[in-house]
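Some structures are shown below for you to check.
Every number in this text was worked out from the coordinates using simple rules, so none of it is lab data. Everything quoted here is computed from the prediction, not taken from an experiment. Cβ atoms are built from the backbone, for glycine too; each structure is taken alone.
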Structure P
Amino acid sequence: MDVQKYLSRIGCSVCPHSPTLDTLRFLHLQHMLSVPFENLTIHTGQRVHLELPLLYDKIVLKRRGGFCFENNGLFSWLLSQLGFKVEILSAQVKNRFTGVYGPPFDHLIIMVTIDGER
C-alpha cells in the first residue's frame, strides 16, 4: 500500500504523525466524506474480491467506493499501517422499522484500541 496515495484519496495532504484519538476521528471523517458506499459490483454481476491489494486498486487507484466489507476492510489496513491497533469484527444490522437483526456476518466493523481504550 502506498499510504500517501491513500491519504491523498481521502483528502489528507499530510500524513498523520501518531495514532491518537484525534487522528482517528480526522481520518474516519475524511474517509466517510471521500469514499462512497456503493455496491455496483454486486449489481453488475461481477465478482467481489476482498483481497486488500484489489480493494486498494478499486478504491484508491480507480477512485470508486465499496460496501462495508470493502470500505472498512481497506480502512483497517490504512489504520494498521499508521500504527493503530485494529480488530475487524463481524456484525448484524438491526432494521430500524422491524427491530429485527439481519443474518450473522452481514456487516463488517472496525474496533480500534488507543491507550487501552476501545
Structure Q
Amino acid sequence: MNKPTTLYFDGGCRPNPGVMETATMLRGVAEIRTGLGQGDNEDAEWSAALHALERAKAAGLSDIVLLGDSLSVIRQATDRQPTRRPWLARFRAEAATFDRVRLRHVGRKRNLAGIALEAMRRGY
C-alpha cells in the first residue's frame, strides 16, 4: 500500500469579501491562483480545497491528505458543521474520484500554502 501524499491548501481575499486567490503546496511546489472572482474568505478556502484536489488528480495521486487552516471548511467537509451546500457537493464529487481523501487542520503558521500565498502578496 502506498503512503498517502500530503497537500496544503489556503485561500483568501482582500478585502473580505473581494477578489479571491488560492494556493496549494504539493511536494514542495507552490501553485498560486489569483483573480478568481468575487467571494468571501470561506468561498476562497473552498476554492483552495478544490484546487488541491485538481492538483492531486493531475499528479495521478489516489490517497491524499489535505491540510488547511480553515476549521470551518474542514468541519463542513467532514460533516461536523452546517454546510455551504454548493461547495460541499462539488468537493464531494471531486473527492469521490480518489481512493482516499482525508482532511486535517493545521495551524496557520504551519500551513505551507498559506505561507506561499502571503509571500506572493508581499512580493517575495
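Observations on the structure shown:
- Of the structures P, Q, the one that 0.6 was derived from, the read-out being distance in nm of label points 7 Å out along Cα→Cβ at positions 20 and 36: Q
- Relative contact order in percent (Cα under 8 Å, 6 or more apart) derived as 22 - corresponding label from P, Q: P
- Top of P, Q by mean count of other Cβ atoms within 10 Å over residues 44-51, largest first: Q
- When mean count of other Cβ atoms within 10 Å over residues 4-11 is computed for each of P, Q, the largest belongs to: Q
- With respect to distance in nm of label points 7 Å out along Cα→Cβ at positions 12 and 28, the largest value across structures P, Q is given by Q.
- Ranking P, Q by Kirkwood radius over Cα pairs in Å, the structure that comes out highest: P
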